[in-house]
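Bear in mind these aren't lab numbers, they're just calculated from the coordinates by the rules spelled out. Just so it is clear, the structure is predicted and the values come from calculations on it, not from any experiment. Cβ atoms are built from the backbone, for glycine too; each structure is taken alone.
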Structure I
Amino acid sequence: MSFLVRYLTHPQVAIDPQGDITRWSLSDLGRARVGALVRSGALQGTTRIVSSDETKAVETATPLAEALGLNVEIRANLHENDRSATGFLPPAEFEATADRFFAHPDDSIRGWETARAAQARIVGAVERCLADHRGGDLLLVGHGAVGTLLYCALAGLDISRKHDQGPGGGGCFLAFDSDQRRPKAGWQPMEAMAPAPRA
């Protein structure tokens with residue numbers, strides 16, 4: 001039986017240039033957006049929430065799971081592309097490096113995990129989640145770069161940053177049917193999950 005899969009990226013984070021990127025927490029705005037999604041009731045019908053082990057993803061997944069009476073299942077291989085070789089980069093330098101990451105998917109840019117390897121990892125991780133899911137909507141909580149690589153794979157597109165979630169700090173989602181494995185649309189803000197108010 002098919003089910004709805006949503007892939008949600010964590011929203012805005014509190015940037016700590018001296019800290020481990022994987023341990024960054026959500027900012028006040030990021031937490032507020034997650035809280036609004038909890039209150040919207042948009043995820044009723046979700047029976048399982050699986051998260052990357054990075055702090056910002058877990059902090060996104062946990063309130064959503066608690067509101068639904070679920071536990072967060074952690075899968076480390078849902079992590080963001082490995083950028084540990086450089087750590088924090090100033091915004092302009094990061095954007096230029098990310099551009100190269102997507103433009104040269106088979107090359108390790110400044111020691112980063114290649115886009116091709118990251119895509120294979122995230123697709124494999126998602127497929128394993130789908131294979132052992134037992135019904136109801138599935139929510140995967142992760143990150144923008146690997147989420148974009150997942151979107152490209154599902155949509156049958158070449159790896160390209162033009163399919164990225166765009167500026168704004170994250171907090172976007174993709175949705176697809178487990179049988180068809182095709183995105184229903186491109187990235188949408190998490191607020192678009194909530195049903196439109198009745199006139």
Structure II
Amino acid sequence: MGSTAKRIEKKYTYADYLTWPDEERWEVIDGDAYDMTPAPSFAHQQVVIKLAAAFVSFFRNKSCVPCVAPFDVVLDDTNVVQPDLLVVCDPGKIAGANIQGAPDLIVEVLSPPTMLKDKREKKALYERFGVKEYLLVHPHDELVERFRFFDGRYEAADVFNWDETLTSDAFPDLTLNLWEIFGKELPPKELEISPDSHDV
């Protein structure tokens with residue numbers, strides 16, 4: 001079995017997508033269908049849960065709305081994706097069954113079967129549709145890549161380690177303590193001794 005999401009060699013549309021079984025998870029990128037199985041790992045799901053909790057807390061009583069997979073984002077007739085997490089601020093994009101158009105922030109938590117697609121096809125797709133900020137979370141390497149949309153393209157990734165705090169570019173008041181997201185504890189700080197201190 002290969003290490004990438006399985007692609008079916010035929011061009012599909014959103015109308016085709018709606019006919020597929022509900023118990024299966026698929027994405028359509030530029031008309032190519034990608035099977036989202038197997039199910040994500042425990043580490044993947046723990047990161048998603050902690051990020052979702054942070055988003056729900058931050059966006060409470062705000063106009064922007066966070067969503068968690070499985071939930072369809074319909075970018076156009078040949079591009080339908082299910083990001084792990086997203087935030088959308090335009091209420092006109094929120095339909096009963098899906099999001100219509102580009103969210104403001106998308107987070108993908110990487111797993112081996114879908115890693116290449118998330119880093120290549122989906123990054124290019126989100127850039128093309130103007131998603132303001134794209135976070136790629138590496139649960140096993142315990143780091144996050146942040147792509148910021150500027151002047152029609154994504155800038156080179158900013159990389160954050162698990163022991164750092166990430167401040168969102170799209171939402172500057174949103175900060176994520178990554179050690180909490182990855183379920184780790186910061187090492188104790190070294191005892192600071194003032195230069196003019198002395199023994200008693």
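If helix-only ellipticity at 222 nm (-39500 (n - 2.57) for each DSSP H run of 4 or more, over all residues; to 500) computes to -11000, which of I, II did it come from? Going label by label, the one that fits is I. When mean count of other Cβ atoms within 10 Å over residues 53-60 is computed across structures I, II, the figure 14.6 traces back to II. A value of 2.0 was computed for distance in nm of label points 7 Å out along Cα→Cβ at positions 157 and 173; which of I, II is the source structure? Computed on structure I.
Upon calculation of FRET efficiency 1/(1 + (r/R0)^6) of positions 101 and 165 (r between Cβ atoms, R0 = 25 Å, to 0.05) from the atomic coordinates, which of the structures I, II produces 0.25? Of the structures listed, the value fits II.
Computing semi-axes √(5λ) of the Cα gyration tensor in Å, for residues 21-92 alone across structures I, II gives 24, 18, 8 for structure II. Structures I, II were shown, and mean count of other Cβ atoms within 10 Å over residues 61-68 at 19.0 was computed from I. Calculated for structures I, II, relative contact order in percent (Cα under 8 Å, 6 or more apart) is largest in I.
The value 35, 19, 15 for semi-axes √(5λ) of the Cα gyration tensor in Å was derived from one model only; which of I, II is it? The value was obtained from structure II. Quick check on the output: 17.8 is mean count of other Cβ atoms within 10 Å over residues 69-76, derived from one of I, II. Which one produced it? Of the structures listed, the value fits II. The maximum of FRET efficiency 1/(1 + (r/R0)^6) of positions 45 and 77 (r between Cβ atoms, R0 = 30 Å, to 0.05) over structures I, II, that is, the highest value, falls on I.
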